[in-house]
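Alright, structures below, take your time with them.
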Structure 1
Amino acid sequence: MKKSTHTAILCEKCKSVNKSLIRFCSVSELESVNYSKTCITYKRGEALFQEGAMPLGMFCISSGSIKIVKEASGGKEQIIRIAGTGDSIGYRSLIMHQRYSTSAIATEDSKVCLIPREEFTKISANNNQFYEAIMLLLCEEIENSQNKMAEIAYKPVRGRVAEALILLAQMANPQGIINLTREDLASFVGTVKETVIRTLSEFKGEHLIEIDKRCIKVLNINGLESVSGLYD
């Protein structure tokens with residue numbers, strides 16, 4: 001399917017630049033990125049890249065959210081993480097010179113800029129601050145993955161769903177709306193959809209969240225932190 005491009009916004013004018021790796025670029029590097037990047041609009045469910053494909057470059061999320069998934073046994077997908085506005089994805093495969101080990105799929109309509117592999121490599125080689133920021137992100141990814149595995153092993157579903165909602169609320173749109181399917185939320189916390197639906201219903205009854213169809217709004221983040229903290 002041919003993706004639609006959108007009018008390129010200069011990186012320095014992007015509302016998410018202060019959360020992006022691009023903030024570490026020099027003026028001349030920004031000019032080069034602005035010239036070389038491709039800006040694409042992805043509809044919900046469309047893939048930015050697929051597991052096993054060769055890396056194209058670094059993707060920078062201007063708006064929307066993207067789930068990073070890995071195919072599990074039986075063809076099911078496991079959500080590794082969810083990236084939001086200002087986040088960059090796809091750089092690990094570039095650094096390791098290997099095919100994508102995961103897939104990236106839009107969970108809502110999203111605007112994403114693709115910085116070509118050659119441009120990414122040039123900046124990484126010449127800009128120590130940019131490279132160090134990427135190394136820090138890689139370390140954080142490893143730590144988060146370890147924490148998630150520990151939580152799935154030891155923390156009950158209520159605690160995992162509460163923690164996921166806290167994380168997603170921090171990434172939510174300005175209205176604070178979490179727009180994620182129950183299947184995706186279940187995959188993210190490592191359980192089945194029916195259990196997530198039941199847990200969300202409990203949280204709604206406890207006035208921790210509001211639910212409008214598939215949309216969730218956190219009403220009491222302190223309450224969710226208390227639920228999550230019970231199992232730490």
Structure 2
Amino acid sequence: MVKESLIKLNNIVAFRGKYPVLSGVSAQIVQQERVWISGPNGAGKTSLLKVIAGLFAVTSGSGEVLNEDIRNYFLIREKVGYIGHRPLIYNDLTPMENLQYFARSVKELKHLSKKNLNLKIKEVLSELNFQDRLHDTKSSGLSEGQRKKLSIATVMIKQPQLILMDEPHGGLDKSSREFLDGFILKFTHNTFNTIIFTSHEDQCAAPIATRNISLKGGFVVSDVYSDVS
């Protein structure tokens with residue numbers, strides 16, 4: 001079966017102030033890929049991720065993300081699941097309350113009653129192995145691994161086809177990293193979903209990535225496919 005292209009980038013240029021952060025990036029990413037974006041600090045990894053997420057304006061070039069023009073930022077944000085290096089979590093809310101808040105922005109969920117919405121949220125929390133007691137625990141009291149799970153849950157409530165993760169392994173212990181890797185593999189296995197993540201930790205990224213796009217100075221310096229299944 002031919003896999004659909006989820007992302008098409010053609011000579012994308014982006015500036016932060018007077019300085020270019022992406023300098024003519026071109027790539028095509030299809031369904032079921034697990035793409036690792038690597039490179040030294042300042043290479044443009046996070047900027048590229050944010051361009052794909054509709055969070056960073058492009059200066060020139062063309063492209064599509066999930067069949068939306070690269071400049072249709074709002075529509076792209078609705079469709080894509082983005083998890084930044086620092087989780088967007090409200091510490092004074094419980095995991096349930098955080099998810100209720102984020103669910104309000106998902107148009108497919110707006111018609112649900114409060115009861116059915118809470119059932120949907122509990123399903124997501126259960127899939128991510130949250131314990132019942134965490135439904136009533138303030139998010140400020142969560143461990144780093146639990147905060148990562150909650151970040152994943154806030155995007156999984158959208159049921160996205162594409163998830164973007166910025167340095168997802170950072171600050172996690174061995175158990176949390178194993179959970180994260182399992183989630184990434186499960187999200188793409190037996191589905192047509194795709195994950196793109198940045199990482200400078202080769203030992204974490206290489207075993208799970210089907211492809212490695214390496215940046216330096218805002219340019220793509222290599223694009224290599226692996227035999228990881």
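Laboratory data are not the source of any read-out in this text; all were calculated from the coordinates shown. As the structure is a computational prediction, the values presented were derived from the model and not from experiment. Cβ atoms are built from the backbone, for glycine too; each structure is taken alone.
Some values worked out for this structure:
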read-out: Which of 1, 2 leads on mean count of other Cβ atoms within 10 Å over residues 53-60, largest value; value: 1
read-out: Per distance in nm of label points 7 Å out along Cα→Cβ at positions 85 and 165, the highest-valued of structures 1, 2; value: 1
read-out: Structure responsible for 47, 43, 38, with Cα extents along the principal axes in Å calculated and labels 1, 2 on offer; value: 2
read-out: Which of 1, 2 yields 19 [relative contact order in percent (Cα under 8 Å, 6 or more apart), calculated]; value: 1
read-out: FRET efficiency 1/(1 + (r/R0)^6) of positions 29 and 189 (r between Cβ atoms, R0 = 30 Å, to 0.05) from the coordinates reads 0.95; which among 1, 2; value: 2
read-out: Test item: helix-only ellipticity at 222 nm (-39500 (n - 2.57) for each DSSP H run of 4 or more, over all residues; to 500) calculated as -9000, pick one of 1, 2; value: 2
read-out: Comparison of 1, 2 by mean count of other Cβ atoms within 10 Å over residues 141-148 - largest value held by; value: 2
